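J.: In the part that follows, the structures are each spelled out as structure tokens.
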Structure 1
Amino acid sequence: MIFPPPIQDRIDAIRGSRTSGAAELTAQAADVLSLAAELAPDSIPDAARLLVAAQPAMAPLVNLTRFVLAATDPGAAAREFLLRMRAAAPRVAGHAARFILDGCAVLTHSYSSTVFEAFLAARQRGRHFHVICTESRPLCEGAALAASLGREGIEVTLILDAAIASFLPRVALVLVGADAVSSRGLVNKTGTALLALAASRFQVPMYALCGSEKFLPPDYELRPEPPKDPREILAHPPPNVTVVNYYFDLTPLEYLAGIVTEDGVTSPPPGP
């Protein structure tokens, strides 16, 4: 299928994105499908397939495209999905803010817009707290989150990813985002699984924050993540050194204290 340039260009931009979160990419994908409904309705199934393939770790793209393909008005369905997702985010953040108590320290990994909103919601409730952000290499999304929180007047400590075990005894809880949730586990930025294991060892409760759009359909199996540019880790590898760069890992659900959705806090579903 040959798409009109505005559609193809936007799909390519989603495929090439390295730092945008699931919410932002889903909004872009909804725009692509709305545009396809307007310019080339027959292209919607192919556009949906390419959007899912562009970011295979992100469940909202799966749910968005399924919702649109089942609708009689694809453009309206894309907009409706996006509105529902955006309405869910502050509710998730509000539920999570209840865990952020006055005087506590909270550790987070990578950059989740929902986690960011939870911190803002807690501060609006008069809580004074400290956030510990990991760098989240190789692209350092955690450093970006630390900067955003700092601009909001929230005290932040930025640490190495490998330093989490040293800092976990100092925190009350861990909050992370999610790109996908299924019975197999939580898909999130690489390092989340090790963080969950360490949090369990130190008996620090860890919660994943995500709207219902992040839950994969039971019949859907995520595609393997293609490796990313090794130069993000090591620009010039020496002879006989192979650099492997993946952005996501899978965290067993039993290591989570709960999953915070727009409907409240749920216990992680049992594994397969």
Structure 2
Amino acid sequence: MIGVFDSGVGGLTVVKEILKVLPQYQIIYFGDTARLPYGTKGADFVKKYSAEIFAWLLNQGAKLVVIACHTSSAWAAEFLKNKFKGIPIFEVISPAVKEVSGKNIGIIGTPGTIRSGSWEKKLLELNPELKIYSKACPLFVPLVEEGWVNKKVTKEIVQEYLEPLLEKKIDTLILACTHYPMLEKAISEIIGPQIKIINPAESLAKELKLFLKDNPVFSRLQRDSAGKHQFFFSDEPYNLEKISHLCLNQKIKPIIKDPF
């Protein structure tokens, strides 16, 4: 099984992209809905719960783990790689950085992700000449979880958040939160076709596919005819039916289990 974890339901956008390119693999998903949002929490909190979720996924049979949460990717990825040596770990930042081709980069994410500076660090390692402009957009997550992806008020809020980045003449916009791809249509309407949008979930899925192709030992992770995806949450997810339809075009059966 491929383990995927997130602070809540937003990681289903990552599952969506993984299943597009790897439909034959079984997913076990964990959303820490009892403690969300991670985006407003400190680094120690994020590391602690990310590590406990990681260990729980391994105990359930996951052989590699995807950190879908951008805040966990920012605060905890290196910590987890040091703690769980030998387990393949994929996070959402590094693959997306490789897709950047512009010079003026906008990043939108939760306050925790933006505060971490992880995206800026990775991008500047790639190209020190980049101009990077970051913006926390905390209202995007509740809008998505309410299912308000096409509302007039949503477009107005998107406009308000993105206007400062547009004034900087960005040529690339990174959606540095798992929820934000569900607002991609509204975002595209505001920024126009001339600005490249990078969805890190797509970048991660491509990297994961290449890894599995180059490491056939993991072929045993593929589903047999009886294999089913499993979706665990630490508390009852809010508006899951609507969000699962937005992400996966299907209703999923949540399993409520808090392993802490």
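Readers should treat all values here as calculations from the given coordinates under stated rules, not as data from a laboratory. What you see is a predicted model, and the numbers here were worked out from it, not measured in a lab. Cβ atoms are built from the backbone, for glycine too; each structure is taken alone.
J.: Here distance in nm of label points 7 Å out along Cα→Cβ at positions 84 and 172 was calculated and came to 2.8; which of the structures 1, 2 was it taken from?
T.: Comparing all candidates, it corresponds to 2.
J.: Here's a follow-up. With distance in nm of label points 7 Å out along Cα→Cβ at positions 76 and 188 computed per structure, which member of 1, 2 shows the largest figure? Present the calculation step by step, with values, prior to reporting the outcome.
T.: Details: 1: 3.7; 2: 3.2.
Structure 1 gives the largest value of distance in nm of label points 7 Å out along Cα→Cβ at positions 76 and 188 among 1, 2.
J.: Also, I was wondering about something else. Work out the source of 0.85 here, i.e. which of 1, 2 gives that when FRET efficiency 1/(1 + (r/R0)^6) of positions 52 and 196 (r between Cβ atoms, R0 = 35 Å, to 0.05) is computed.
T.: 1
J.: Please state which of the structures 1, 2 yields 22.1 when mean count of other Cβ atoms within 10 Å over residues 132-139 is computed from it.
T.: Details: 1: 22.1; 2: 18.6.
Structure 1 accounts for this read-out.
J.: When you work out distance in nm of label points 7 Å out along Cα→Cβ at positions 60 and 116 for each of the structures 1, 2, which one comes out largest?
T.: When distance in nm of label points 7 Å out along Cα→Cβ at positions 60 and 116 is calculated for 1, 2, structure 2 comes out on top.
J.: Sticking with this one: Given a value of 15.8 for mean count of other Cβ atoms within 10 Å over residues 20-27, point me to the structure among 1, 2 it was derived from. Spell out each step's value before the answer.
T.: Values: 1: 21.1; 2: 15.8.
Computed on structure 2.
J.: Between structures 1, 2, where is distance in nm of label points 7 Å out along Cα→Cβ at positions 92 and 156 highest? List each step's numbers first, then the result.
T.: Numbers: 1: 1.9; 2: 2.8.
Top value of distance in nm of label points 7 Å out along Cα→Cβ at positions 92 and 156, among 1, 2, belongs to structure 2.
J.: Between 1, 2, which one scores greatest on Rg/Rh (Cα atoms, Kirkwood Rh)?
T.: Largest calculated value belongs to 1.
J.: If you don't mind, another one. Could you figure out which one of 1, 2 the value 18 for relative contact order in percent (Cα under 8 Å, 6 or more apart) was computed from?
T.: The value was obtained from structure 1.
J.: Once FRET efficiency 1/(1 + (r/R0)^6) of positions 4 and 140 (r between Cβ atoms, R0 = 41 Å, to 0.05) is calculated for all of 1, 2, which comes out largest?
T.: Of structures 1, 2, the maximum of FRET efficiency 1/(1 + (r/R0)^6) of positions 4 and 140 (r between Cβ atoms, R0 = 41 Å, to 0.05) occurs in 2.
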